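Asks: Pasting the structures here.
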Structure P
Amino acid sequence: MRHYSFFLVAIGILIVVDAALAQSPDFWPKSTPQAVGLNPKVLAELDADIVAGKYGYIDSILVIRHGWLVFDRSYPHDYIQIYGKQAQAPGAFNAHDPTGPYNYFNSWWHPFYRRGDLHSMQSVTKTVTSVIIGVAVARGEFPDLATPILKFFDESKVANIDVRKRRINIRHLMTMTGGFDWNEDLPYTDPNNTGVLMEASSDWVQFAIDRKMAREPGIILNYNSGEAQLLSYIFHAATGRDIEEYAAEHLFAPLGIERYFWKRSPSGLIDTEGGLYLNPHDLAKIAYLFLKKGAWKGKLIVTSEWIVESVTPHVQDGQSGVKYGFMWWLYPYGDGSRFAWTGSGFGGQKVIIVPEHDIVLVVTGWNILPDNPRLGHQEAIDLIMRAVVDRIHGAL
């Protein structure tokens, strides 16, 4: 009887949430942790740890369960004071763009766009880009992922072409298995980081496509922001549409996302490797779209088949147990047989979906120096799972 009662309550919550979202798509209906089966003490302890500085510079954290916003905190920081000296001193973060949006110490641009409430998503942008491509696939407006990427280039203007580069297809870019010679494992304060070198170049797409090959594509996950930027170029070449314009019409507008900012690379292409700014509440809508199997207010935006493929473990991240889908990081939890779906961005940006428990967690921050303390993905997942108290009622 307790199981049955809980089931009826859960169904009732979901019906009310669907109605609330249908009536007011611009805000999340609010509730309490207890009402959705979360332990408020665990969340209060997290809040206290953030205030005490345990995780460095956390800017915000929100928790949504069953569509209800049950935890929503912001933590102001004076980034003019915190990173002001570094903003003026030339280094890997700012030597090529001392006053612009690619100086990561510049508080006019980071972590908030012009010190407002739109927060830099950094590489969570890659995950959103994957969702946009999924929308275009659902609409029949994007090519088969098996299409070789050199189809979209004038090969006479591409360096280091060999048989391996000819075999790179769109799917390889989506799974970061292109096989290019690329080292983004170095700290971003290191000028030898290939991602830093790309951002210092005048044409990111040319920089990325010209790289030598290091291995056969499709074999090994090698984190490569250049591969994400190639998708910006390929999207335009394949659809004739700017990916920002397309997202505004076919993803953001249906979700009621009216305010955002998206940086462009020096060549004018949208920065699909890290340039998107969103309000965390709006990022949560994109995550919740995946929980709702691609539908929003009764309209299908992305197919459930795309969602399944996006969060299927296509490749493993070394020996960590973490896997990678279509620009989604997949973190094991519990007994390791299930995965949380996550987007991850430089400085501490996180969107975490725990599908079996209908949870969305969004974290923003700006821990951009290697020695900054930070809240790791696995720790955040373990923490939110510790807060779940309804498993005794038969939930997974």
Structure Q
Amino acid sequence: MFKAFQHPGVWLVTLLCAMVMMVTMGTRQTMGLFLGPLNTSTGLGMATLSLAMAIGQFVWGAVQPISGALADRYGPRPVLIGGLLILSAGSALTPFMETGFGLMLSVGLMAAIGSGSCSFSVLIGVASQRIPAQTRGSVSGFINAGGSFGQFVFAPLTQRLIQTLGWMGAMWSLAVITLLAIPLANKLTGIQAQAQVHAQKDLGLGQTIKDALKDPSYIFLHLGFFTCGFHIAFLITHLPTEVGLCGLPASVASWSLAIIGLANIVGSIVAGASVGKYRSKMVLALMYGSRCALIGLYLLAPKTDLTFYVFAAGLGFTWLATVPPTATLVGKLFGVRYLGTLFGLTLFTHQIGGFLGAYLGGLAIIEFGDYQWMWYADMALSLFAALINLPIKELKMPTNHPTVNT
């Protein structure tokens, strides 16, 4: 697993990407903790607030291929720094928003655009162009683990900030913390990218996208990733409410989110190492299948603190550990020249699922008073995702790329 980091400069690239991911994903993945306080403060209702956060899920995905394409074309520095500034501004403006439209603007657009511009498509693209091909699976796992570590750190931190400073003070605190990632982005983008050796002629971005969208394997990958987004957005947005429905304190929700992040650190690293040994599509099929089993066990178990913590640990192991094998598959199919764009498109599909998971969860709680039907939908989609990955035609990763030069 750690042999990948014997190459010069790989550790530095990985660490910087992981730290930026920690900040942007840490702030984004704890937004569900603000749902209750926002509802109490604004009186806008769960449906309106869920819609604002669902729009954020969608926009976060929609900006991924755009930010990836901009980074591929103009370089990652302006994309990353601009994204961090927009994310900070969106968080800072949220307490001033008293209408549904205002929250859709600050949380649904600004914060989502900012965090999406500093996330997987750009960061994994940046790393892939600065490291040897044989290290990409392991490195993407560690970068992804940085986002999970952010969730582990930011979930209890945000809950404590809400309790001590109020939700407005907590939101302003997150805006300030976001700005601390700007020097990290500067250092990362100062590392020179290497000239890539391509087995095929560069057909240009437009033709590459057209060819990719005609490839059944790429479409199957999108369909599986759609399910992943549905799961994550539903839980990130509505787990605090689910905990409340079970009569448990809010701290159980924040610690459950933290445990998910902690477990995904391990899961991401294991997934990154696994794609160097096993077929990525089989790794994905196993992850999605395990989610179906875990949700079924959760529904049968008594709803106690321990149940939520065990469920969070089990689900957290595969949470966003789907990113390394998905990114690796895109690289195997089409190379890394336009990885930021093509992987960004899969993340867009991921967040279409995220939009539905967040918004339908809000409708379910209003219509039925609980999330039972959402859990059933989660199980069905998990099984579908496990099966749809199996027909993917997985190619070997080329290994003739030079090492990073710092």
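Every number in this text was worked out from the coordinates using simple rules, so none of it is lab data. Just so it is clear, the structure is predicted and the values come from calculations on it, not from any experiment. Cβ atoms are built from the backbone, for glycine too; each structure is taken alone.
Asks: Work out FRET efficiency 1/(1 + (r/R0)^6) of positions 146 and 274 (r between Cβ atoms, R0 = 25 Å, to 0.05) for each of structures P, Q, then name the structure with the largest result.
Replies: With respect to FRET efficiency 1/(1 + (r/R0)^6) of positions 146 and 274 (r between Cβ atoms, R0 = 25 Å, to 0.05), the highest-scoring structure among P, Q is Q.
Asks: Please state which of the structures P, Q yields 21.1 when mean count of other Cβ atoms within 10 Å over residues 154-161 is computed from it.
Replies: Comparing all candidates, it corresponds to Q.
Asks: Just checking, which of P, Q has the largest value of volume of the Cα convex hull per residue in Å³?
Replies: By volume of the Cα convex hull per residue in Å³, the leading structure of P, Q is P.
Asks: To test your reading of the models, identify which of P, Q gives -9500 for helix-only ellipticity at 222 nm (-39500 (n - 2.57) for each DSSP H run of 4 or more, over all residues; to 500) when calculated.
Replies: Corresponding structure: P.
Asks: So if we calculate relative contact order in percent (Cα under 8 Å, 6 or more apart) for every structure here (P, Q), which label has the highest result?
Replies: Q
Asks: Determine which structure produced the value 2.4 for distance in nm of label points 7 Å out along Cα→Cβ at positions 90 and 378, calculated from the coordinates; the candidates are P, Q.
Replies: Source structure for this number: Q.
Asks: Still on this structure, I have one more. Which one of P, Q has distance in nm of label points 7 Å out along Cα→Cβ at positions 42 and 186, as calculated from the coordinates, equal to 4.1?
Replies: Computing distance in nm of label points 7 Å out along Cα→Cβ at positions 42 and 186 on every structure in P, Q gives 4.1 only for P.
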